Structures are given as structure tokens and as C-alpha cells.
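Values quoted throughout were computed directly from the atomic coordinates according to the rules given, and no laboratory measurement underlies them. The structure displayed is predicted, hence computed values, not measured ones. Cβ atoms are built from the backbone, for glycine too; each structure is taken alone.
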Structure I
Amino acid sequence: MSAPKSRMRIAGRRVNGKDEIKKAILDLIVKQDKKIVEVAEIIGKSRAQVSRYVKELKEEGKFEVTATGRILRDEDSAKEYVNVGKNEFVNEYDCVKKWVDSMLSRRGGHPIKDWATGLGFMKKICDILKVKPCVFHVNTETAETYTKNLFAEIQKSPHPPKSFKNYTKWIRNFAAANGVSWQRGIEGIMTGKKERFGAYGNIQLNDPQINRAIDYAFQTFGLNIATLFAVGKETFARMLTLLHLKAEQFEFKQFNGMDYVIVQMYEAKTSHPFPKLIIDPVTIQLLRETIKEKPSGFLFGNGTVWERQVFAPKIREIYRGIGIDVNSEGQGDLINYWKDKPFHALRHIGAHLWLRRTGYNYAIVAAMGWEDITTLMKVYGQMPFDYVFDQGTCYNCKPPTQRQDTAVYCSLKCAITDLNRK
């Protein structure tokens, strides 16, 4: 009887042991970039056998296998990370270039507007941990391990950020572009749930405060900033949308002899155009004068993202000028919205203003600025409990005995009528 055939063979050639087989597999993977199925065919082993050897090589730290089956070679691993510039960071790693390309081609040709911010976050993350970006798309477990390490490192800094969500947001985004994703609704460090969801839904100003703010803006900064603030609270548009406004976007019309304005605004964040209304006579007058002075080009500045550094402090100063606290820090996990998000506070102010004008008709207001009613109800315009007692009241057709500082109306018709009467 002949001796059993040795399994220590490569393509039929006898070898000295398992280590030689593993070395051959490693050479095929590293030098020739072969896949497991190709390696199996070359060395004459089954895919199951090769997979077992690959597992051992992975456990030995020779390479890692991603969730999609891609093999990360030793030179792709987290070893010997070098801090390079942002352009080199993209060119050095195929996975980063693939991710950037995906962000630039998203949403029907419209790039993700803050893609550069995301790229900056991923580079910063790799710089902090001194790892190469590929570690975040090996599999979910590996990404979570490095994310936890990142959180620990960030907490050691003298002034750690109050929120960690921007880091996990971009890690998830980067990993997804490279084939690794998490299920919706997951908990833990990689959760996509918004922190403090709805915690700022009651940010608003009453009518006298709004009037004083516009007057303070005019007296302190002039017509341009006063108009910016006034149009912002009327249209509840995001900052970059406001800074990209041009005169030709505004259409002046009349209803029963009363002026109003329609303006179409494209929100880059949601890739969605929204029709806006301006019915406040003071805002319309300011807008007319601004357009008269600047009939072409951007009404406010030059429409660049960097102008937030110019305009945001002025909007913050307007709040301070009417007695809003813009100096203290937030309480607990909450930020001081007036201080940290002055432009976005205008969006909240406008949401409440228009809800009061329409009798808290969330459907009407959402159609002018949100893709769904839920976000408006929970995040921007939570209904004040006091409104429950104002139901049935309209400051135009069913006025209360004593007017309060937050006028409510049963319809837009009544709102524009009362505003023009005043």
C-alpha cells in the first residue's frame, strides 16, 4: 500500500511545512494583489484551506481583511503613520480618494457641501491616533475600537469638545463609502442618533424683541446687516443660503393692496428648493432699500463660506444689544445657542414667528423650509404650553382683551392684515 499523499504541497510541489505554504500565500497577496479564490487556484488548494491560512496570517498581524473581503496589506496597515498635508492625505490613500469622490458626486451631481469639513475631520482623527485611515473600514468592530480610542484621547485635551457626534458622523460616512456600515438605530459610540434632539426647540424672540433687534442692527451696523437679520427671521433660511441671496430672487407682489414678497431659496444641506414668504412691512421696506443700493450680485457680502466669521459676530452682537446673554457658557450638556449658533438661532426664531402667524399650522410652515413636519415640531418649533390657552384667539379678528408680546393669528390673511395695520 502506498503512503498517503502529503498535504504539504504547493501546485503539486512538495514543501517543507505549513509556514512555506503561508509564505507563498502571503507573497501572492502582497506582491501580486491576488484574491483568495485566485490564490487557491494557483497553489492548488481549496478556498476553504486558503481562507484558514489567511485567517492565521491575519491573527499574526500580516494583513487584515475588510468586511467586503478586501485584503489590507501590511503597508496599508496602521503602522508607521506619517502626518501629511490634506492634499497628500487624499492622494496617498485610495480609500480616502474614493470617499471624497463619492461626496463630490452625491445627490444628482450636487456635492455634499461640507465635504471639506469631513475630510479635515478624518485627517485630524488619523493624526490624533497616528493610524492610517484604512483601519476604519476593516469591519465595524475594528472601527468601533479605534473610535473608542479616539474618544479617550480627545478627553485628555485641555478643552475637550462638548459633542463627539461630528467625529463619529464622519467616521461612519467614510466607512460606508468603503463598504462598512452600521444598522440604523444602533446604540453605543457609533450611534447616528442626534444628541440633545429637540433640546433647543423653544429658542425664540417675542415681537418687541424682534423689533428692537432690527432697530439695534440698523443703528449699530447699518442697512445691510439690519436687512440680513430681518430677512433671516422672515425666511428662517440657513446661513449660507442667506449669504448667497441676490436681488433677482425676490418677487414683490400684493394681496388686498398689501405688499408681500416671494423668494425661492435653495438649501444646499437638503438639496431642496423652498418657497419663502416675507410679509412684515418693515422687512419689505428694508429689502427694497437694500436692493436699490445693490441691484446686482450678492446682497450680503460675497457669498463665501468664510463670511460666517464676518457676519456671525454681528448677529451675536445684535442679540447682546437687546439683552440676550451671549457671554456665558451653556448649562450641562447644552450650549448657549445665542453665543455658539447665532445664525441658526435666526432659523428657530423664524420658525416660531411663522407658527404664531399661521395658528401653529405645522404643515404650512414646514412646506417653506423643512422636508418633514416632525423635524419642525421637535427641533425648531415646539409648541409652547401657553398657546393651549390662546387657542381660538386671533390678534386680528378675535383679539384678546389685553395683547401679549407674542401675537398669534388664525391665518396668514389675518397676520398680514394686522401687521400692515400696525
Structure II
Amino acid sequence: MRILHLSTSDIGGGAARAAHRLHTGLLRMGIDSRMLVLKRNSLAPEIAKVKFYNDLPTRFRRSRRRTQIEKDFAPYKNNLPSDFELYSDDRSETAFDLNRQLPEVDLINLHWVAGLIDHEQFFGNLPPNVPLVWRLADMAALTGGCHYDGGCGKYTAKCGACPILNSKTEDDLSRAVWTRKHAALANISNDRMNLVGTSRWIAGEAKRSSLLGRFPIHVIPNGLDVNDFAPRDKGFARDTLGIPRNAKVVLFVADTAALKRKGFDYVAAALAKLSGEPDLFLLSVGGGKPNVPGIPQLHVGKISHDRYLSIIYSAADAFVMPSLQESFGQTITESMACGTPVVGFNTGGPPDMIRPGITGYLAPVADADGLRDGILKVIRNPQDAAAMSVNCRRIAMEEYSMPVQAAAYAKLYQTILNPKSVERSASVSNAA
């Protein structure tokens, strides 16, 4: 079974790390797994970077593609909101390079592919009879360009008047992107592509999608290495970071804390209401230092090393994950694997993992008081927190480890590639 993963990057960013972890898990199972990426950070020989061909016709077509994308986006640049959500075009400079480099494989697994695949060229020129699996890292595959729709729901129709672009016009860039995606996907029959939602929420959104709703959808959570992400001695972790051992440590992690969807404003409001709590301490990871006046804080910036991240998670009493929209929430499973309970909002993918009283607490969406209450339940009840810590680690190992994820994907691949064999196996099992 030869599997090719297409991902914009192999390591950088949460979605890329998730793709790389699946690839690694499959390799450990003995499956022939490869990656083809636009941005390569790993030196592993089975991971290749897309090559840009330098012949004059390809260079000209690539330049024209890039110029057209920039021209189409230009009218929106000066009118974007300050907390602009990520938005991606369906076209790419790799349009005339990528398909020429696809190796001979049995199945192609798409991941987060913004800037990598060009819908028209990729779906229109695939090798014949090679099936596709698309792991939905966010909503980008479902929409006219936004990676999260902020609840507008227009992707269930044809997009247009896009609030992410601050557009009031129906025939805007989002409608054009949706139209091109729809035309490109018309080349793919219903049985040629399977979707994988990392949570029940994103799977449900995919079923509502006017672009992808006709394809089969499966739910397989992201996996992680539970040896890298494991509980470390709390005293050692705090000494390493320079945090007082008696502190009540609340952890916040986000690539960009300033992005409204990540919800740090609600964390700040919750912690402000706890300003009288003795020994309260904020530990934060990611781009841009979030600020809560009056509360001691350590911001460590962006960290990509998994074992160092495990020290950070282990130093915390509670991890707060307040995203307003999130397809999965990989930081939640990382925290759980390190034995740290999680407090978050009851929306999107996080409720699959945050199980009230078992692995943490859920608050109503956009409710800072609810976050405060969840944090207090953890930091003021050490016996309950200790029990949740054990649950977090156990559930992470049982449900979110890389071997569990890889086995689920291998089973899906086998079902797609050899359905009769799977049917026979099921029949024998039922007969027994």
C-alpha cells in the first residue's frame, strides 16, 4: 500500500504537524508513506519538496497565475478587519508543476493544502483511478476561501458578500473561488474521494457543504506521540521555566493570540475576575505576548520541540483553550497526554476531548464567567484535578496516540483500495 500525503508544509504549524504525525505513524506500521510538500523542514528522504520547473513556458504561466491571484485580492486589502481570519485562493503558483511530480502511488491523502494545490489543475489532471482522502484540518476545503467562517454559514450555498473579506458584494472573490472549486470538483466522482473529519463538528460541517457534502465522511481524530507528550515532574518543569513551585499556573497556547477566533480576550476577562486568587500565574506560548495586567506571567514565544512543549504543559495546573471555532484542537490532546486538565468552550471540536469532570470543564461559548468557573474548579480542588490528570493521560493513550490514528487510516485506505477483501473479512468475523 503506497500512500502519498500532500501538505503545504511538513512540520511548521499545527496542521502540518498533524499530517507529519500521521505519516510517521504509518511508517512505523510498515506502510509505504511519502510526503510531497511546498515548504520542507525535515531532511527525511521520504519527504520531497515540490520542484518549480524553469522552462520558459512554465515560468511564464506561473508568473501570470501569481499576478492574477494578487490582482484579484488587491481590492480587499485596504478594507480588511484588524483581526483578519486566514483566507486562501483556490489557485496556486504550483498549478503547472505539482501534478508532473506526483509519484506512482495507490492513494493520495490531502491535508492542509493552501498554496499547494491549484483546484483546476490538480483535480483536472490526476492520475487515473487513484483515489483521494482529504483530512479536513479546518474549513478551507468547504468554503470560498476562508479557513473559518465565523458562523456565517454561506459555504452551504455559494458564498459571496464574504464577512471575512469585509465584502458587501455577492459576486466577490469568495463567490469566484467557490465557483472555480465547484467546477474543479465536478471532475471527481462521489466514490473517488473520502473525507476525514478530525472531530464530529467538522464532519457535520462537511456534510452541510455545497462543495464536499456529496462525498463519504469519516471521523478520525489527530494523533500524537504519547512518548514525547508525557507527564513530566511538575516541580522540575517549573524550575526549568523559572515558575514558583507554589503557583497556580494557567496555560494558554496559540500561534497568534491576537486572532479573535482564538479567544484570548475571554481568558483575559476570566483571569481579571480571578485577580484576587493567591499565587495565580499565566504561562503562554505562541506568537505575540498576550497581556493580563496585575497577574504574574511568563511568555515563552513559539515552541516547536515536542518534548520541550511537554515540560510546558506539565508545569501548568490548567490549560485554557477558548477558541470560538476549531476543527479539532491539537493542543488539547497534547495537554491531556501530559496529564493537564483542559478548560474550553462547548463548541467545535474541543467537546470531543474535553469531557466535563473527567478531562476538564466546558463553558458556554464566549462566556468568560464560565471559563473562570472552570479554572477555579481545577486549581481549587487538587484531588479532583489529580483524578482528571490520570484520566487525561489514559484517554490520550487510548484514543489519540499515533498508533491508534495510523491504524484507523490504514483501515480506511484498505477499505477504499480493496473493499471486497474488507467485506470478506467482516463476513468471516460475523460468522465466527
Structure III
Amino acid sequence: MLIIGTISSFLAGHKKLFVTVVILLCIIILSNCISGASQADLRGELYAGSHTCRKCHRQVYDSYVQTAHFNTSGDSLPVSVLTAFGAGKNVFRFNDSTEVVMEHVDGRYYQSYYRSGRKLLSHPFDIVIGSGRKAQTYLYYNDKKKISQLPISYFMAEHAWANSPGFPPAEAKFDRNIPSYCLACHSSYVSVNQTYKGVVMQEEFEKGKIIYGIDCERCHGPAFAHVEYFTNRPNERQAKFITSIRGLNRVQKNDLCALCHSGFRDVQQSLFKFKPGDDLNNFYIPDFGRLDTANMDVHGNQTQLMMASKCFQQSNELTCTSCHNVHTRERDDMAIFSQRCMNCHQQVAHSFTGKSEVLENAIQTNCIDCHMPLKASSAITMLTNQQTSAIPDYIRTHLIATYERESKQFLDSLLKRRQ
């Protein structure tokens, strides 16, 4: 009480000093808050974080967060996968003595390796890769500051656990390390320290320091200056301090998508450094060879396949965004995509024109299943529980062409449905 009384008496006699101290404290606190806000994004002070976009772009933001791009990675499992942790569903058996069990322990989910009934090791589902539309695979942080892939993935098409793509069919492999350039197409940023031992690059990841999914700033560039400018000028309508996709030329637009949709390539520098408008050849070692579309897998090579198409080669304007509105989840809406085909192909003569009203009406809302059919991927296959033959993932080819076999199957199916 004596100390409190002494302090009170001192402050009462030094009001100016008291006011000065209070003002200084307020300035320090405000400065720290501003500094903290600018550093809130893991990528640094130039970034605002995609959540800040919603204030002015609510409709676009709310639509985009439903897309596969935004949800291509995360830290939580969807309901369809959680139900597969139930008894009788949560075991993947390699053989009679070896199995991986999906376990829920103390609020966390694990893949545990058992041999002859004895648990040998267990690792958590730390990072979820894949939007959950077709399949998901899972990663964990290991004790060597690496990120490794779990041996068991989930195949939505089969509603079953499956051996992760490329993993050995007879043994549970927990030691496949994932490099940062893989995460560069499934996240917007991951904190990684890169060092070299001779010519070999070593990577160490900081646990939990990741920005999941492909966010707004990954495609539009750093937005802190943009957000700050329009926060102070809410009535301003001329875009500033942000990359508008419309302002990019054709090569730059396609490079932006090709960063992740041009297959596995040799990397020159971190893909996280790529910003819209950059030259992709500064990030991947250029491939000047002729495109071998006949042997090109449909997984990940969408850009090359599109560019090999006559539609692309005979156009001066066609880009990925000519057909795709990336802000909206529309990938199964064939009518929308077909309408975009008709923007260029308004007059098309088919062999059955005038012969089959059923087919004529049907193709008005679906160009895609004939000219961009689903093709089996050899790169992404799933081996389900104790099966000997892997099931391929079917991905829509972006080599726009005439496919006689697939077209006949599609048209025959239409006629059968009408009978």
C-alpha cells in the first residue's frame, strides 16, 4: 500500500510526464500492432493474406474458396475419409502379416505400421494433399525436419484406402521425402531452409509454417500495398498495386498456369518465388524438344497438350482462362465449357447432322466428352486393399482433337439413354 501511495503521489505531481509516458506507450503498442499485421503472412510484409481480399471481393472470394485450387491442401480430413477410420474400414493389408491401420488417438489421426500384430511405427496425418474430389494423399513432418509421404492414400472413386502412387505394392514405405517443389503446386508457401552439400541441395522444413491451397496472392501477386491503398480510398475503382490477369499477355497468362500444369520438370529456383508476369523459363530448365503428345501423360501436362492442339495453334488469343473461370467450381458443367467452345466454333458440321435429332440436341451441351475425353493416367494409379492390379486415375485430356473410339462410346451411350 505504501508503494502504491508513493507512485500515485509521484504521478499526481508530474502530470505532464505521466501523459508523455502514456502517449509513448500507445505509440509503441500501435507500432507493434502495425508491424505484426504486416508480418502476419509467412511470405513477408509485401503480402496481406487472402482473407483480406474478401472485404472488397466477397462474391469472388466466397466462390473461389469452394474450388479445388483453393482446397488442394489443408490440415483436416474430409468427412468421407473420417468415416473410413471406423472398424472394418481402417486397415490396409499388404499381406497376411503386414498392414497399415488408420488410427484416431487423443484427437489426432495416424497411420500405424503393424507386422505380425506388433506396431512398429506410427506417423500422423499432418498435411492433406488433394481437394478430395478424386483422391487424397497425406504427409507428415519427420524428426529430421523433412516432410515425408504416408504410404496409404484415399481413393474417393473406390471409397477405399489405397497404396500411395508409386509406392511398393508389398511393403509399407514411410521414408519417401517430399521436396518443396512438389508443395509449390499444392500450397501457396512453405517455410524451408535450403543448403547445399556439394551440388546436392538439402532442405529443412519448419513445422506448421505453410499456407495451404492456392490462394489469391499466388495468382495475383503480393497484395499488401493494394489492400492498404483501397482501405484508405474505398471509392477508388482503378486497380492499383495488384496484377490483373487481363493485363498479362498470352505467354504470361499461360506461364502462370503452366507453373503447376506442365508436368514434372527440372527446377532452377524455388517456384514460390514466381509471380504473375514472370518468365517461366527462369524457373524451369527450358525444354526445346518436340512435344511427344502420344506418350505424354494426362496428369499435370495440361498446358503442353493444349498448346499442341490445333485450337491453340490456329488462334492468337486462346489461353487457359479462355475456357476456365478459376474463381468458380464448374469443372463438371459440360454445358458451360461447350458454350465456350462455340464462341469460336459457331458453325460445325458433324457426320450425323440431319440424321439424329437426339444426338444433335445432345452435342449442343457437350463438346467435351468427344473432343477432350477422360484418359487413364499412368502416373497416378491406385492399388486398393490386397489387389494385384492398380486402378488408374482418369483425367480429361487437354489435347483438343477428334477421338473416334471415345466419341463412339459417348454417342452410343446417349442413344441407349434415349431408348
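Suppose you compute helix-only ellipticity at 222 nm (-39500 (n - 2.57) for each DSSP H run of 4 or more, over all residues; to 500) for every structure in I, II, III: which one lands on -11500? Only structure II yields this read-out.
Consider the structures I, II, III: one of them gives 10.5 for mean count of other Cβ atoms within 10 Å over residues 151-158 as calculated from the coordinates. Say which. Computing mean count of other Cβ atoms within 10 Å over residues 151-158 on every structure in I, II, III gives 10.5 only for I.
Determine which structure produced the value -0.47, -1.03, -1.32 for log10 I(q)/I(0) by the Debye sum over Cα atoms at q = 0.08, 0.12, 0.14 Å⁻¹, calculated from the coordinates; the candidates are I, II, III. Structure of origin is II.
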